[in-house]
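Q: In structure tokens below, several structures.
Bear in mind that the values in this text are calculations on the coordinates, not laboratory data. As the structure is a computational prediction, the values presented were derived from the model and not from experiment.
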Structure 1
Amino acid sequence: MKTTSDIVEMNPNQLISWFMMASYAYYQLNINLMSDYDFDLMVDRIKKNWDKIDHPHKKLIKKTNLDAGSGYDIDFPNMVKGATADYISRI
């Protein structure tokens, strides 16, 4: 699982990758990749750095997702699904 120190050390683009993976794992696979506290910390960091982020999946995340602290309605690309499955297989 990702920890608070992992979240703090991530650059803004990495935060998007992990937001997508954590949301997919939680809402589609019923698996937590991080604590609720760490997910909320990640969302706060994404919101604070939004204008600096140029990750290709940024366009899939709506401001309402960040305001709600939830990625339940995201259309997850296969890249996110595959990366999540790979990460889960290694933890």
Structure 2
Amino acid sequence: MQTFQTTDLYLASALKINGFRLIDLERDEKGRGVFFFEERNDRPQIVKRYFSGELIGSLKAFSNAWADLKSLVNEIEIEREQNNDRSKQ
């Protein structure tokens, strides 16, 4: 399976409300969330429309997707801190 990855939380939110399946989420070396989505043939066009301001969708759905993805990034940080604390014991 091919994937598309981005650290852009806003782009990830736009992809999510356009039906892209989130495969994985990791943290990069700078601590940013890296979102992995299942690749689709229409992804380049959707990304282009997002950055050109032409992508249309529900603002409520976008806001909810942003909050959900931000929470996931925060959960990864909490989990990483807990794992670091355990390894120090």
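Q: Suppose you compute Cα extents along the principal axes in Å for every structure in 1, 2: which one lands on 33, 28, 21?
A: Clearly, the read-out refers to 1.
Q: To continue, here is another question. Match the computed value 38 of relative contact order in percent (Cα under 8 Å, 6 or more apart) to one of the structures 1, 2, and report its label.
A: Derived from the structure labelled 1.
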